[in-house]
Structure 1
Amino acid sequence: MLSKKEDARHQIEFVSIDQLVPQDHLLRKIEKVIDFSFIYDLVKDKYSEGHGRPSIDPVVLIKILFIQYLFGIPSMRRTIAEIKTNVAYRWFLGYGLTEEIPHFSTFSQNYIRRFKGTDIFEKIFTKILEEAIKHGLVNAEEVFIDSTHVKASANKKKYTKEIIEQEARIYQEKLEEEINKDREAHGKKPLKKIKKIKTKEVKVSKTDPDSGMLNKNGKEKIFAYSFHTACDKNGFVLGVKVEAANVHDSVMFQEVLEEVEKRVRKPKAIAVDAGYKNPYILKTIFDRQIIPAVPYTRPKTKDGFMKKHEFVYDEYYDCYICPQNEILTYVTTNREGYREYKSNPEKCKNCPLREKCTQSKDYTKRIFRHIWEGYVEEAEHLRH
């Protein structure tokens, strides 16, 4: 029998908003385990007591952010529009069905006037993480560290070119010290420090100067940020650092790791992708007595040529042995921390493998080995 639904859109009912939110809704679960009242103590010095108009509840402001990020809403304007029509969102904020929701500009104005330049959000993050740890939800024995790029709200064509001082590597002093120790051990004079300041040209956005130009193979050149994140195997974020996208992943690694150690504990193992697979990072991990889990990376040797791993490094005699059992001897250690090993051109000249070994006009094969390469080899050994 064909029937038509009676229009009940204008029907008046007695109902509480709590009845309309499903019992298994994500926001109910969050509200059950997190007491957001601690936020009042964090922000009380940002508000005037007894003066001015009544403010928007600071807990509401923070909860609005939770809604935006939990449900992947792209903007604050859209978030407020969604809250107006979503019963669960209203319930989470403590608003009734007909109560007016704050304007979308309210959060940005509060951020600029009260929260910008403070560590309020970091303290909120830390407090919630502490609660998760207290309830046994966090397992920081194995930590996963990676970064992702987020496009900045900046026109890629509107920029200025600036010459800036090239930042020194965070491990530069330690590297120079070990380079000179290595040179002295080989009977070489220590290298003198270069006083010349290195500079580089960068593109600075006119709209968002804190962002950086992302220049990665296969990706569009845009102004962006890099979010460097550490999480446990249960998906809990343990540490976050945000930097301009033109800063290499390896620069931020140590800061993220130190944040994890400060907030939670030192992990037993760390998994990273190929962007973090360099001698300094692996040295940092091993020096902290942590096990690294790194991926396989293909050799960068030209097709048809012998790979570096086909030459055996003899640690005792500090030399390389080629597939024809000839010796490549130590020559020097350069400013970048690489030892150079060189073959005997007289023996290479008539070698049957020379065409696959080197295109050098002086018939000399050269191999470069970083003074911390042993850490990379140990990581490869653990991977196998």
Structure 2
Amino acid sequence: MPVGSLYLHVPFCAACCRYCDFATSALRRDDALVDAYARSLTGLVGEAGATGLLAGANTLYVGGGTPTMLGAEGLARLKEACDDQVSTPFFEASFEANPESLTDDVLAAARRSGFTRVSLGAQSFDDRELRALGRIHDARRARERVAAARASGLDVSIDLMCGIPFQTRESWQRSLDTAVGLGVDHVSCYPLMIEEGTPMERLCEEGELPWPEDDTEADFMQIAEATLNRAGLARYEVASYARPGRACRHNIAYWSGVEYLGLGTSAASMLGRGGYDGLLGAVPQLPRPLETSTRFRITVTSDARAVADTRCLADLAFEVEQLTAREAAAEDLMLGMRMTQGVSLAQIERFRDVVPAGLLDRAVEEALGRGLASEREGRLVPTEQGWLLGNELYGLFWDLAS
């Protein structure tokens, strides 16, 4: 059974940011590992396509890391390999970029090869904040590259981060205003997370950088919503804002139960029973499905070197989590509540087949009673309180899994 979306992970950056705990490594563009990895990933796409899993995919997302580390030709070749495996052209094809590597030739090659969208990691338009994060671009470069991406004809999204050391309400407002002034179609706003073992954690513990404050981050997220709404960008997901018709289809797939395949180190897949059975033919090392399993979450655990050296999918290592129908229903409710449109009451009614009705009703009633959700036009939707206290809202529904 074909998936709806394809994700490819490119785990290389020109430098590692202080806050990053992703599966990435800092390399020079001319490091032989970069091209070897790209060639291998291209071959894995072809092998996955031979199973029939990719025929119906309508969104593509090349993420990282920094996919533009592949250069203009490498990025275009990867896109063309994906095009060969789908029955109709991708409705949306996105790639991530950082300002320092989003060159004019990369933009031109992306357009020629059929990419429709670029997600640019600006993070801030304040040089002091960028230095605190360990970014290697400055605010001027970020502004220039956003303008160049828009001029290329691509839909442009930018990432902004709040709670950065030394960030103030005024500097956050300036970053938001700059994004609006650049005329982008999509903005994602994230609070800075200090992950264990990162250089950022060490610097905060040693007092060289201030710790982010939860109350400040919540305040900044509300400032972002007000500013972006005034500019015509509406929030459609917990951290994402878009102009009408410019919401990221690939992001929405993750939150709405669409099956997707991920290839590359640390890439994740979500497949139903049919899709998993189809993948088993090419990946015999996967565990046999249990009779009670209806959903499969799969993560590539091979590192970048192993992926670069692989000859086929059967050479890779994976972790697999098998979910029952009840666990899948709880997950759909939890993820659906990340979206501003929430979950339809009709869908909740269908979940009564697999989730005990009493438990389901209590979870809905608690979400309503605590002001985390409301009923509107036949849907259960998160309130502003539910948005700001998302973990509490999501936990109510994920707890239905057991």
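Taking percent of Cα pairs over 40 Å apart as the criterion, which structure among 1, 2 has the greatest value?
On the way: 1: 38; 2: 15.
When percent of Cα pairs over 40 Å apart is calculated for 1, 2, structure 1 comes out on top.
Suppose you compute relative contact order in percent (Cα under 8 Å, 6 or more apart) for every structure in 1, 2: which one lands on 16?
Values: 1: 12; 2: 16.
Source structure: 2.
So mean count of other Cβ atoms within 10 Å over residues 233-240, computed for just one structure, reads 15.6; which one of 1, 2 is that?
Working: 1: 15.6; 2: 20.0.
Derived from the structure labelled 1.
Upon calculation of helix-only ellipticity at 222 nm (-39500 (n - 2.57) for each DSSP H run of 4 or more, over all residues; to 500) from the atomic coordinates, which of the structures 1, 2 produces -9000? Could the numbers behind the result be given before it?
Working: 1: -9000; 2: -12000.
Traced to structure 1.
Of structures 1, 2, which gives 4.7 when distance in nm of label points 7 Å out along Cα→Cβ at positions 17 and 361 is computed from the coordinates? Write out the running numbers ahead of the final one.
Numbers: 1: 7.9; 2: 4.7.
It must be structure 2, since only it matches.
Assuming 1.8 is distance in nm of label points 7 Å out along Cα→Cβ at positions 169 and 193 as calculated from a single structure, say which of 1, 2 it is.
1
Any read-out appearing in this document is the output of simple, stated calculations on the displayed coordinates, not a laboratory observation. Just so it is clear, the model here is predicted, and its values are computed rather than measured. Cβ atoms are built from the backbone, for glycine too; each structure is taken alone.
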